[in-house]
Structure formats: C-alpha cells, structure tokens
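Taken together, the values in this text are just the output of simple stated rules run on the coordinates, not laboratory data. Every value quoted in this text rests on a predicted model; they were computed, and no experiment measured them. Cβ atoms are built from the backbone, for glycine too; each structure is taken alone.
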Structure P
Amino acid sequence: MPTQETIDFWEKLDLLGVDEVRLRLATKKYGAHTVPLVREWLARQDQILAKEAKERASISETEQVDILRSSRDAAWASARAAEQANSLSIGAIIVSVVALIVSTIALFVVS
C-alpha cells in the first residue's frame, strides 16, 4: 500500500500527464529517490491504458458480431422474399399460359 506521500506525488504526476512525465524522466528531471516512484506510476498508467484498450477492443468485437448477425438476418429475409417473388412469378406464368390456351381454343370455336 503506497504511503500518503507517494499518493500525493502520484497526484502531481496525474496533473502533468504521461507524456510530460516520460519526458521529464528521460531528461533526468527527477531525483534518485523519486525515479522508482515515477517508474511505478508510469507502469500503473500503462496497465490502465492497456486495460482500456482491451475493453475498447472487446466492445468493438461485440459490435462487429452484432453487425454480422444483422447482416445475416437481412440476407435470410432477402432470400425468403426472393423465394416468394419466384413463387408468384411461376403462378403468373401458369395463369398466362392457361389464358393463352383458352383464347386459342375460343378463336377456333368462334370461327
């Protein structure tokens, strides 16, 4: 468990932000006694960022699965509609052929 002094120091680092802290560490702005605290704070920040990235990736994967399911459902609905249209077309062709036969017969009977 970090001491209150360490927590206070980390709060100051929070205000500076990760990039500024990394810059200050690289340019040796911290004393020998604070460098381990800075490194620990940076490690914690890296863990937080990694966790957030993983959560975003998980959400993204979930959204992708939802989109794929919606696409699949739309494809099935289109296939069913095409089958129904096909059945109606066949019915219309049958009615047309019957009408042609009847009119041909009527033509011969009337003459």
Structure Q
Amino acid sequence: MAKKDRDYSIKDIEIDPRLKVIRKEMIISFLMLTGFMFTVTGSSYLLWDGGEVADYSFILGMPSYFAIPALLSIGWWIVMILVIYFYYSPVDMSPYIEKEEDKND
C-alpha cells in the first residue's frame, strides 16, 4: 500500500522561524486595533449624554462626543505608525521565490 500525502506526524513538520515573527506582529496588531476600538467607541459612548443640542459642549465646531474620539483616533494612528516603523521587521520571502523558480526550471 502506497503512503498517502496525509500520513505524517505533526512532529515531522519544520517550523519556519519567520512564522514566529509574523505571529508576534499579528498579535500586537490585534491588540492595538482592539485598544483603538474600545478607546474610540467607549469615549464616544461615555461622552454622549443624549441631552439637548443647546447643552452640548463643542470642540473645533464639533460636539465633544464626536471630537474627542476623532482626536483620540489621530493619536492611535500615530502610535500604530510608530510601532510599525520601529518594532516590526521586514520578512524576507526569498526562499519561497527561489523554490518557485526551481520548480519552473
């Protein structure tokens, strides 16, 4: 009986070290976007009191329940750009490209 393609042990699989880097960066990205969502949505929800329009406080011509989350989102985007620029690392994909070129030859 021939050995099937799916007959292998999980222990036989070689883990690519680049996957560890990518997984770490994915978790950081997920945590940053979750924090962004809770900060902006929570501040918008907590600042809106549902009262009369005449009683609203305004910032830059916008109601504060809209302006403060907008300013917070600008701050979050700055933080995300800094984290991506200084913490993330480029992942070299050249071995995959070389393998594809070898298959075509």
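Figures for the structure shown
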{"read-out": "Comparison of P, Q by distance in nm of label points 7 Å out along Cα→Cβ at positions 31 and 79 - largest value held by", "value": "P"}
{"read-out": "Structure from which 13.1 was derived, mean count of other Cβ atoms within 10 Å over residues 7-14, options P, Q", "value": "P"}
{"read-out": "Among P, Q, structure where P(r) over Cα pairs in 10 Å bins from 0, in percent as derived comes to 11, 20, 12, 10, 9, 8, 7, 7, 6, 5, 4, 1", "value": "P"}
{"read-out": "Origin of the derived value -21500 (helix-only ellipticity at 222 nm (-39500 (n - 2.57) for each DSSP H run of 4 or more, over all residues; to 500); candidates P, Q)", "value": "Q"}
{"read-out": "Which of P, Q yields 2.2 [distance in nm of label points 7 Å out along Cα→Cβ at positions 55 and 71, calculated]", "value": "Q"}
